[in-house]
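Pasting the structures in now, so scroll down.
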Structure P
Amino acid sequence: MKKFKISILLSIIAIVAGIIAMNSCSKQETEVKQNEPCVTQADKAFVSKIVNFKQKVDYIRENPHYKSGESMEVDSVVWYFEALFNAKYAFTDEQYIKTKTKTDSLSIGINLNNNVDMDDIANAYDEFLTKVKSMYNQSTLNNKELILLDLEISRTGISEAVVNIRPVFGEKGVLTINYDPFDVDDYWYYGEWLGDCDFNYAGETDAAQKISGAIMAHRPIYLPCPGCYYTYSDIDTVNLEGYEYQNSNGEYLIFYIVRPDGNFTPDDKCLEPDEMNFHFHGEETVIYEKLEPELNKTFMSCYLEGFQDSDDNNYPRIRHHNKLYFGIMHLVEPGWIIVDKEHLAD
């Protein structure tokens with residue numbers, strides 16, 4: 001065997017920590033009945049902000065000739081767009097077996113004060129919705145759902161700001177996940193959609209995709225009340241090349257091999273079941289024990305890709321590139337929010 005499994009204790013701690021993080025309040029806020037949902041003042045303030053913003057957008061949409069004279073900083077507009085969109089259209093608390101991400105961009109007009117006129121915000125929001133729905137319809141995933149929308153200003157000019165649009169879509173499904181999700185038949189190629197080690201399933205999946213699906217299916221999801229859900233704000237995208245984290249034995253937690261001569265053997269490229277499980281647990285360690293505490297945010301989704309390229313020394317390498325998404329989590333109770341959930345397919 002080329003790798004050794006991370007201890008069971010570390011994985012259990014990670015899962016328990018995730019559950020505790022999702023169900024925690026301040027000392028004052030936990031003085032509620034035992035089975036009562038834990039909605040913090042921060043949750044309520046967040047919901048009030050996006051509800052008020054939605055009311056303004058709806059009013060302008062319904063009264064296109066109304067001129068409010070109000071404007072907002074473009075950073076705030078993007079924050080509200082992302083928060084409202086995820087509250088209304090994203091279904092993060094589902095179980096997914098595959099994820100895919102797409103990218104696009106949109107320009108938002110700004111005035112002489114580098115602000116966005118409130119009268120233009122409703123149109124911009126509708127343009128975002130149209131673009132995301134188009135990307136959703138183009139996705140080849142089955143039984144698909146939007147997991148999250150990540151927005152980021154890439155450039156601000158004299159009269160417009162360019163916003164990058166990164167939705168993450170997931171294929172809903174249920175996997176039976178044990179401590180080690182990969183068994184004796186799971187020999188998978190390192191990546192680039194090349195299937196298993198016999199090159200079956202080429203173009204369909206690979207080791208990176210299988211690990212990504214297991215991570216998503218194994219997320220600790222705890223909903224404290226019927227009909228309630230979590231939504232997220234202030235989303236961070238963490239991009240990892242693969243070499244950033246090692247264990248005490250000097251082994252890469254994320255799949256990563258570099259060869260100065262570029263001579264990758266079949267044994268290098270074929271991840272055996274023990275290696276698949278090793279890197280699955282390694283990903284959990286990176287997500288729950290490293291990045292969540294560092295960012296002080298909650299893990300939302302991941303997308304892993306297999307690449308063969310070169311490092312900074314121009315040495316050939318094979319690796320799993322990680323896109324990991326984290327956000328500030330807000331609990332939403334049913335009945336006191338007017339931002340009703342809606343599917344993009346509706």
Structure Q
Amino acid sequence: MMPAVKHLLLLTWCALAAVWTAAGQAPTGEPAGRWQSPSPDGRPWKHAGTGLSFPQYLGDYRLAGEFAYAEGSGVFVRYENLDERARADIFLFPVGSPLPSMEDQQRRILTEMDGVVGDMEAMVRAGRYKNLDTGELVGGELELWQKQSLPIATRQLTATRLGVAKEGAVEAIIKLWVGITLVDNHVLTIRHMRPADSGESGEKSMKGFVGLIFQLIKDPSLRGHLQELIAAYLQNPLSEDGEQAAAAVLAYLNQAPYYPINIPEDPVAGWLEHAEKQAPGTQEHLLRAFMLGSAKVAFEEGDAFACLKAGGRQFATVYRELARQFPQITLPEADAFVAAAEKGLGAEWLKDRSFLSQ
């Protein structure tokens with residue numbers, strides 16, 4: 001079965017609120033394969049064929065699981081946003097024969113999109129949908145860091161889903177956004193579905209989610225450069241070169257909020273405010289240290305706890321140097337945390353403190 005056909009088979013059991021699947025359960029009517037729930041330790045799901053990593057939270061969307069087809073090596077991962085009654089599936093299938101030229105890739109993408117439209121039209125004939133509007137086909141490219149850009153085609157379809165409830169026949173207008181590209185010899189299809197009555201908030205939610213998926217696709221080509229910038233920062237965190245390298249990494253992280261980097265506001269914010277009052281400029285250095293130390297481990301696929309531990313250790317390094325220059329920034333509590341972080345116990349210290357303060 002062609003990937004495009006498999007994609008639209010899934011429309012028979014998604015989209016309407018009444019069809020939501022409980023987390024960890026295989027969806028009803030699913031083609032043969034294996035459904036797997038997200039990792040209980042919070043780690044992202046990683047696709048071996050492309051190296052793409054899918055975190056458990058993308059904006060307001062939660063990773064519901066991953067489905068591996070019994071036939072071949074195709075998979076999809078599913079995200080859900082219950083507030084918006086929206087669902088997004090990202091499919092990955094090997095292309096089969098090589099596609100060496102951009103023209104070959106574009107033709108394959110258009111063929112896949114034709115399959116999506118054709119399957120929707122087939123379901124209209126079967127009485128599952130009516131009033132199908134296939135929308136405009138839009139082509140473009142996804143720019144990558146120091147690599148050839150990826151061709152992409154997108155389309156937004158609207159249709160009325162026909163169903164049956166206890167009260168009788170029911171109808172619901174849905175919007176289906178489809179984006180198709182090619183990543184490392186795999187067809188990648190994003191299919192986002194939401195009720196039309198979600199209105200502007202649903203449209204905004206969809207665009208935000210799709211933007212984050214694009215960022216995930218771009219991430220592998222850029223990650224090596226980001227790791228070089230982090231290494232440059234770590235060589236001399238308080239230098240001008242270190243600050244510039246850190247600024248570039250922080251700008252990227254601002255566009256990629258799915259990394260497990262979390263700095264507890266309490267008590268760290270209080271330490272930073274105190275430092276800034278005593279010696280202006282020190283707050284930025286300390287916050288930067290926590291973020292960059294965490295980012296180093298995040299880019300190495302570390303979980304939230306490992307990131308917090310590494311961020312604490314780098315914070316301790318910069319805190320010690322700044323305290324030598326500006327002794328007035330020190331606080332007994334911050335000193336205690338730094339001592340623990342230098343032993344690799346910063347995350348545990350923060351965890352214990354949060355329990356004691358409750």
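Read-outs throughout are calculated quantities, based only on the coordinates presented, and are distinct from any laboratory measurement. Computed from a predicted model, the values in this text were never measured in an experiment. Cβ atoms are built from the backbone, for glycine too; each structure is taken alone.
The value 0.40 for FRET efficiency 1/(1 + (r/R0)^6) of positions 156 and 260 (r between Cβ atoms, R0 = 30 Å, to 0.05) was derived from one model only; which of P, Q is it? Display every interim value, and only then the final one.
Details: P: 0.10; Q: 0.40.
The read-out was computed on structure Q.
Just checking, which of P, Q has the largest value of percent of Cα pairs over 31 Å apart?
On the way: P: 40; Q: 44.
Once percent of Cα pairs over 31 Å apart is tallied for P, Q, the winner is Q.
If helix-only ellipticity at 222 nm (-39500 (n - 2.57) for each DSSP H run of 4 or more, over all residues; to 500) is calculated from each of P, Q, which structure is the one that comes out at -9500? Provide the component values of the computation, followed by the final result.
On the way: P: -9500; Q: -15000.
Of the options listed, only P reproduces it.
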- Item | With relative contact order in percent (Cα under 8 Å, 6 or more apart) derived as 12, matching label from P, Q | Q
